[in-house]
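For reference, the structures are reproduced in the following blocks.
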Structure I
Amino acid sequence: MTFGSGEYTYKADMDWAKRPEGWTWGWTPGMACDSQGRIFVSSRCDHPLVLFDANGNFLDSWGEGILDTAAAHGIYIDPDDNVYCTEFNRHCIRKFNPDGALVLTIGTPGVPGAQDGDPFNIPTDLAVASTGELFISDGYGNTRVHKYAQDGERLLSWGEHGTGSGQFDLSHCVRIDRQDRVWVCDRENRRIQIFDTDGNYLTEWTDLLEPNQVCFDPNEDIVYITELAQQISIYTLDHELIAKWGGGGDTPGDGPGQFIGGPHAICIDAQGNLYVGEVFTDGRWHKYVRQS
């Protein structure tokens, strides 16, 4: 069975990962691909960050004793293959080098911001701009976005609770496109807002079903979106719909291209294959193999 349309047609592979025997898995809110072709799976379980190759062979497990087993949320890999893990209910961001060594913690683990709006209060995700500056969505408690220097110094924050431009109901994911525009999934307002790197509002997309995460095609002006209401969508950066699949919240299922809980994580590898992780269900990972 295939999904998508035209050049963006995929075949589902639900059994791509050769998981270590006896390990158990929780919700999977984060997945990411690095330049070496490694697939990182961030799950709420005893092994919170697990690595596979593109053929699904198990490679390694990172973060035991550092990452909380119930705190996984966002994961991001920068061009130098540094790995950033957002621990949402630990109120911090962890940065690992490409060999898995912890090199930076932003925020105080287990301690929320002292005042309303101060970082962090249940943060959700992180992205790195071409300048090396970090953007962090501080979503569940603060409904804000913070901009940081590479060394962890805060430079700027914006956002507040609401429905207007530059306001958020839940700033759930942040990503940076090749034009250095800052995309923020404002999930509970069912939209994506787009800003410049100084936090100035540019535009928004409103025809979405609770957008969880986005990822950008490394070679084309294409964005891939997971929507909590059991849907994956593919658009051009000019907001032209290319394809979508899933039940749109009406027909949950466990078959290929269906979702039991909701698609949350999404990433793309060098071959254009997509990897998707679900929440509200345990250990459910999808691979969509590009056919064209």
Structure II
Amino acid sequence: MEVARLSIWLVLLAMLFVPVEWLFSLHERRGKARWADLGYYFLNGLLPGVLLAPLLATIAVLAQKATPAFYSDWVASWPFVAKLIAGLLVSEIGAYWGHRWCHEVPFLWRFHAIHHSVEHLDWLANTRAHPLDIVFVRLCGLTPVYMLGLASTPGAAGASAADTMIPVYVTLLGTVWSFLVHANVRWRFGWLEQVAATPAFHHWHHTNGAEGRDRNYAAMFPWVDRLFGTLHLPRDAWPPVYGIDKPVRGGVSDELLHPFRRDDDVAAAPVDKAAPQERG
């Protein structure tokens, strides 16, 4: 059932992005078969959710026990739309720091380097990531949503069906948006780029050039990077080169085992402590 659902989503995404990238491509499109990316698509559509479910359920129970009743009642009185918007904002900030730590902590970078080894960005390159990398960043994003009482687990006392869906909506929107910002399109959106993440915003995150490296960690809202001093979004410019100095190479199985191999030559987390000033 899950494989069928993912297959339908894959067809819909391909129907949207393949013609768009063909008409508005920024760089020359990759023409060869993308079996590894397709493998990652199905793997990361299945495994992270299975691993996250018990972790988030535990966090939700602990949060419910630790939250004062007056606070829970106050949040419960909010309209669903208000809780959903708050959940999006809180999740974005949590995921920002999870993503940033993946660049700054060497152990986490061993997993995240797989995603940054991609040297040709397009919509399907979004899927090339270690599942544990995805689990960590999503956990960082969704934990504060539960801790602040903005979402509930099914069966929790006083939980509405809508509240239990907030993490699902947050994750779904973030996932679809991630395909968009990886897309190989030359679109620019003017002042809207300061409000919502665009391909230009995220392409700069994948640069392997000196300018713009280790910037733009946010998933959907560039103002989060501006808030924490990591925004880099020059007008009318794109990264000259993508990837990392020592990319992770091999088949899917080799790449999945890569972070656990002590003898593998892994490039250090690429954070530049003397990074250039914010631009955007």
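The numbers here are math on the coordinates, done by the rules we state, and not lab data. In this text, all values refer to a predicted model and were calculated from it rather than measured experimentally. Cβ atoms are built from the backbone, for glycine too; each structure is taken alone.
Of structures I, II, the largest value of FRET efficiency 1/(1 + (r/R0)^6) of positions 76 and 100 (r between Cβ atoms, R0 = 35 Å, to 0.05) belongs to I.
Calculated for structures I, II, relative contact order in percent (Cα under 8 Å, 6 or more apart) is largest in II. One of I, II was used to compute Cα extents along the principal axes in Å, and the result was 50, 42, 32. Which label is that? Clearly, the read-out refers to I. Identify the structure, out of I, II, from whose coordinates helix-only ellipticity at 222 nm (-39500 (n - 2.57) for each DSSP H run of 4 or more, over all residues; to 500) was calculated to give -18500. Comparing all candidates, it corresponds to II.
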